[in-house]
Every structure is written in structure tokens, then in C-alpha cells.
Structure I
Amino acid sequence: MPIFGLGTWKSDPEKVEQAVITALEAGYRMIDCAAAYGNEKSVGEAFKKVFSEGKIKREEVFVISKLWNTNHAKEHVEPALRQTLKDLQLDYLDLYLVHFPVSFKHQGIPMKEMIPRDEKGDIEWGGVPMAETWAGMEEVHHKGLAKAIGVCNYHLTGLIDLMASAKVKPAVNQVETHPYLSRQDLVRECKKFGIQVMAYSPLGSSASGDKGPMKDFRIEEIAKYNGKNPGQVILRWLTQRGIIVIPKSENPDRIKGNIQIANFRLSDEEMKKIDELNRNEEMSGISEMWKYPIFE
């Protein structure tokens, strides 16, 4: 699995096709997708174009997607994955992840509503135990539809509970992490279990504006000293910790610039300075989206 990829969360369906093409042409070899992002058909068009040209082969690109919360019942996992494969115009995924450790009421495939709510506006929960969902994930893995399987947004207690019944250990835990949410403890424990941590929203979030780590004067100082921009410094800080990064962008220059982090290394002192910026502050807006503080 590459250490660096392109994220597609919040990418405009009308822009993400070109963003994926730009990334692959710039040397990216991993694309992170999800059914819930609502843009997998556009990503699929990018794959179709790039792979048909023959310059880049399918087996050279690590493709990730995710099972949405409305399809957690064991019998819904494979149909949901097959829908994703149809949209992405692929025969298999390199990695399939359980998007969140909670289930919603089934909405059919493709989904009708991302977050089903009752007449009062409350979330309609699905009540499917994680062990059942994971059994479905193991089935699609054994069938070769997903070369590897993992989870997203899992804290340590959830991982321990999952592994108690899992026959196949999750390969990856994809979580929000950046300088203001360093998750040092979770990263350390995942390493002990042999689970790879992958960072979404690694630069904070575009919604954070001037309040995000990209605008932190301490990161700006480190960037200036190294002749890099703040985003490159943050991505280097994460990858030096052994964390895979999937920054999202639709801007061609930003896409090409983000990946240029191999030609410098942060000193131990610089790494420590960034470590000390942690606030345990979520910036992706996940909690606001749910309207419930269900993720600590």
C-alpha cells in the first residue's frame, strides 16, 4: 500500500474525475473513495480513461472504498460492494473499509438517504452488531472482491471488541488525524496490533480556514525554514510517524505539490514541536454532520 494517496471526500462530482486523472498523472498510486461521497461514478470515469490509455495499469493503482452504515447487515455487504465496483468500473478493490462503527436502517442499494431520520429528525439506527458486519466483510475478502479489509473512525475499544471475533484482522484504521488531533495513543496501539493508520483530513479541513493547522505560525515557521509550504510540512510530519495520508484537493497545483514531500525530512526537534500542537480537536465536521456527539 502506498504511503500517499488522493482523498475524494467532499470532492465535487463534476471536478473529481479530472482531479483523479491529474493525481495519477502526477505519480499518485492510491485513490480513496466511498459510496457515501456520492461521486464514485465520476471517479470510475477517470479510471476508465486512464486505464484504457495503457500508460497506467489497474494493478498499479491501490483503490479504496467504504461500506456505508445503511448496509451493515451481512447480506447487504456484498451487494453494496458490487454497486461500488460497478460505479468505479472495476473488478475488485484493493481495500474495503467499514465507514463507521454504527449501523443505520437499511435504505436499499443504491442508498436513498445517507442518514435516515424519522419524523422527529432522529437517526434511524440499524441495530446490526459489528461482528455480523465484519463477517460480511470477511466473505467479500475471501471471494477476492476486496484484497484487504479494514475500518474507519474506530477507537481502541472498538478495535479490541472487533478483533475478539474477527477471523481476518483489519488491515487499516482510517481516522481523522492532523497536528491539532494527533491521536498519539491510538496510533501507538494500532501499531502494536499490526493495524496501519491512515489519515483523512490530514491538513485539518478547508472549513477550518484561518483556525486550522495550515495557518498555525509554528508550522509556517518550520515550512519557511525547510523551503516548503505548511501543507507539505504537515504531510511529512504524518508520514514520518508511519501514517498513510490521503489529502483531498481538486486544484491541480495543490495536487502536484502535496506529493512533493520525499526530498526533505523534519528534524526530531521539529517533529516534537508539531507533536505539541495537539488539542484533541476534530476539524472535519463529522460530529456536526451526525448532530450527535457519538465520536469522542
Structure II
Amino acid sequence: MALLPPFFLDAVAAIGLNSDPQKRTWIGTGFIVGMELKEDISKPLEQKRFQLWLITNKHVFGTLKEVYIKFNSAMQQNSKDYPIPLVSRNGRPQWIGHPNPQIDVAAIKLNPGFMKTEGLKFQFFRMNDQAMKKDDMKNIGFTEGDCVFVLSFPMGLVSPDRQYVICRTGCIGRIRDFIEGNTTDYIIDAPVFPGNSGGPVISCPSALAITGTNTIPKADLIGIVKSYIPYQDVAISQQTRNPRIIFEENSGLTAVEAVDSIIETIELAEKRIKGRTAAAKHRGKKQDIKET
């Protein structure tokens, strides 16, 4: 019996730094989502095509010029780290972040053809039927206490030979303010640490529900880990009564960005890519005119 679809584990990847494999450090988590191509909407599932995106936090990419993503081999019992340039040769960012500075979501386009050619073992969350937006969560009746899974690589716990994501459990800590439209994120009661950033949050299906409420029908992507919420304690001087030291600890509560913000980020990225493509074609036409 499984509550978490096993293939979800293969949609999650560790994000690391340093071109020297012996010195590589793992700083965060990313996961792959697939956006259904519009021309394939009416086709059967087995005939649909998806554009793949790697999703993580903006603060994971930050000002970095390159990161490494670990993928397992589909044919051998090993893994391989692949460099992903975050900045082009002309200095243009290759990834896109959500325009709202308070929303910590980043997306970068992947090449599934290359990944298949390399024989990589990977899966992705289908955003059309394996992810819940705010309205979906509201209709089902998500509320405080509903269980969730968090998939990620806390504290850089990544095997050099094979990638095995770590699953932790928790529950919705506070979501009514998000459902009512007063915030763009919500809180789960699940401890996260450095390395968890960018990990997917999954709903835990349940056949049990109190009278008058709905069950959670299936496991779906419901958000992305943003950061833990710190608890601060201030040490006061006995003589001056002024603050001397501030101690900051992990409260065990975690802020989660919603699926809506992930989709908004991807849609913005698609618009920018189309705009750049159109501009390049226009420059090509002008060049043709000059040459003739």
C-alpha cells in the first residue's frame, strides 16, 4: 500500500555547486513539472506532449552563474551530475523568477529530448491533472490538520552514487488566510533545513473525514517549500536591560508557495521566450532586407 505515487520521487532532483565533483556541495532541491502543449489538449493522455520545467526557489539560483543537477540513470545503478547554465554568454539570465519579490519561485526550461538521449530516469508532475491550484484546494476543503508530504534533500544528504530523495511528513498548519485570498502562501507544520528549499509539497490522500467534510482523493502537487519560519529569542543584559544577543532557531513551521505561483512563473517565462524568438526573427528579416 502506498499513499505517495512512487514515480513522484523521480520528479525531484538535487541542486549543487562547484565544477569539481570532489568538492560539490548540495544547496537545494528542484522538481520537474510538465505543462501540456495547447495543441495536444484534446488528444488522449498517451499522445499528449509536455514542455518540461525545473522549478525551485529564486533564492536557490540567486546570483549564481551555474548549478549542477543530479539525475539517476535509467539503465545503470549510478547517477550523473549535469551543469545547467543560469546565465547566457551575453549575460542574460536563463531562468525566470516570479515578478512578485515576496513570491520565491523560479523556473528554467528543460530539454526532454536531451534527457532521454542521455538515458536519464526522470518523471514530472503533470500540471493539468496532478497539481492543485487554490480553487481546487478550496473546493475539496483543505484545512488545518490535513496531512502532507515534503520531498527534498535536507542538509545536503545526497549520495554520490545514486539520487534518493528524502520524504518527510507534516500537516497543514495554517491555510485559511491563503484560501480567503489574504496571502499568497500558507504554512505547514513540517521541519525543513538547508537543502529543503525548492522541494515539492504533496497532498496525502485520505479516505477518512469527519461528517460534513470531504476526503482527500489523491496525492497531488500542492506547493513548493519556501523557507522555515524562524523563532527568535532575545538575551537581555541584566545591567542595562538592553538586548545583547538574538538567538534564532527553527520553529518547525514552514512557508509554502502555492501551485498558482508556479504556473504564473512558467506562463511569464513562456511569454518572454516567445517574445525573444519573435524579436530574433524580426532581426533576421531586417538583415535579409539589407543583404538583398
Structure III
Amino acid sequence: MPDDSYLHDALVTYFPPDLRTGYEPAIASHPLRREIVATVTANAVVNRAGISFLSRLHDETGVALPTLARAHVVARDVYDAGTTWAEIDALDLVVPASVQDDMFLALRRLVERASRWLVHHAGELPLGPTVDRFRPGVQAVVTALPELVGGGGLAERFEQAGVPRALARRVGVSDAAVVALPAVELGARRGVDPVAVTRLQFAVDEQLALEAVRDRIGALPRGDRWQTEARAALRDDFYESVHALTDAVIRETDATSPPGQRVDAWIRAHRPAVEVLVNEPTRSVRARPKAGKAQKERVDSARK
């Protein structure tokens, strides 16, 4: 990873400002160049993602630590988290420290979830090409999110505490912003603008009442490491299912219709399965230990 040219700035900015201009060849050939880049990158990951980030994701995914560090750097830069962190830092003595902490945590959750998605879906993660692949579409989705998710929630609380409106809204939609990466990937695969993909996914979410499922996952206990990892895995599975539903709507409905009408058309075409999914999942899952073969097959079909 230290040899990736994308991290050259990490090497240059390690040196005092007076040495950064006029000494470029000496910096590039410094005998500790790789060690400096590795140290700066490791410190950046630990300082922003937490000291347990790499070890937790390694245990959860089995992916090598350098790849996880790459994922963090890509997620950070795709979402321009460095700029947002600097803006939050600048609020020292302007807003309560507890508000800054909540903002940092919201952004940290986003970068961690984005890193996990990248590890599973984005291949070998060469830094520059991967950032270039995702950043424009992700930034377009993030810009549109305040309008898509509406006001209230974290954004309103941050703004009432004195956070500038633009920053409050950007950080306030952090939990929703994780949809941007798969929207870009799905949009590229289907030739659809990622913002349009996101609008369609939100319509799927609303019309299938999936918020209740997401809230239940969020309410699961995190008393120990195993519960936390199980909760994260279930949340990832949930979003994978939502993305698959969105992909089905894209493939099977008229692209010229508004998002809500497209989802309605898809639901009508799959009414029996949708009714089972929406009306009976809780009863079916609770009955499953005593269920016979026919009922198990029905539950499995509904889940698919």
C-alpha cells in the first residue's frame, strides 16, 4: 500500500511546509518513504475510525489489513470526509463538544459501513482508480439526499445547536448516505443515473414499509462483539436485499415513469409474493421452529 501513488501527498505533507517545495526529488527518494506513508496512513485510520476498526473488520470479513486500510482511505475520500472532519473541528467553542462528538460518530459510522461495502463489492481497491470510479456519483447522491430524506432528525438537532445549515444537513444524512455506493455501482451496470437509482430505492423502501425492518435491526442488542457483528451482518443482508429489489424494479418497469409508479407496477406484477413478505414475515419466522416442510418452503420463498 505505501507504494500506491495516490498516497504521495501523505508523504509530502509529513514534512514541514518549507521543505515541500524545491525538494521534491529528495522527498520522493527518501529512504524511509514507505515507512512514513505507512505510519501516516495507519494513524489516519486509527484516529478517525477508532483503534479497533481494522481488527474488527478483519475478524468479520477475513480480509487482509492492507485491503481494509485501502477501503477506509477510499471511503474517506469518496465521501470527502476529510473536509467534513475539518469543518467539524472548526466548531470548537462554537457548539457544545457533545454535538461535535455526535457529528464525528455519525461520519465514522458512514465511513465504516462504506468500507465494509467496498471490501465486499469493489475488487482489489487501487486507490486512485477506485476513488475516481465512485466519487462523482457518490457526491451527486449525497448532495441530493437532504431533499430525498426530508428535514428533521439529526440535521435539525445539529442546526439548532448552532451548526451551519449546510454542514448540519450533510452530516445529518450520514446514515442514509451509505446507499450512494451501491447506487453508483447499480447505475453503472444498468446505465442509470445514480441519483435516479437512489430515488427508486427510496420509493421501494417507502412502499414496502421497510423502515420498520431497518428499525428492528437497529434496535438489536450490541452487548458484546458477537452481537455487534451479527447485527452488522444482518444490516448488510437487509441492504443487499433492498438493492436487489431496486435492481428488479429497474429491469422490469418503464424507465420513463416516476419512481413511485414504477414501484407500484412492480408490486402489482408480484402481488402474491409481496403480500406474503409484507403481511406474514413476523408470524412465519416465529412459527418456524415448529413449522412443517410446506410452511418452511413458503417462508423461504417469501424471503427470496
query: Quick one: Rg and Dmax of the Cα atoms in Å, for residues 2-41 alone came out at 15.5, 45 when computed from one of I, II, III, so which one is it?
result: II
helix-only ellipticity at 222 nm (-39500 (n - 2.57) for each DSSP H run of 4 or more, over all residues; to 500) derived as -5500 - corresponding label from I, II, III: II
- prompt: Computing Rg and Dmax of the Cα atoms in Å gives 18.7, 56 for which of I, II, III?
  reply: I
query: Given a computed value of 41, 38, 38 for Cα extents along the principal axes in Å, for residues 106-257 alone, which structure among I, II, III does it belong to?
result: III
message: Say we calculate mean count of other Cβ atoms within 10 Å over residues 74-81 for every structure; which of I, II, III gives the highest result?
response: III
- request: Determine which structure produced the value 1.3 for distance in nm of label points 7 Å out along Cα→Cβ at positions 34 and 170, calculated from the coordinates; the candidates are I, II, III.
  value: I
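Taken together, the values in this text are just the output of simple stated rules run on the coordinates, not laboratory data. These figures come from a predicted structure and were not determined experimentally. Cβ atoms are built from the backbone, for glycine too; each structure is taken alone.
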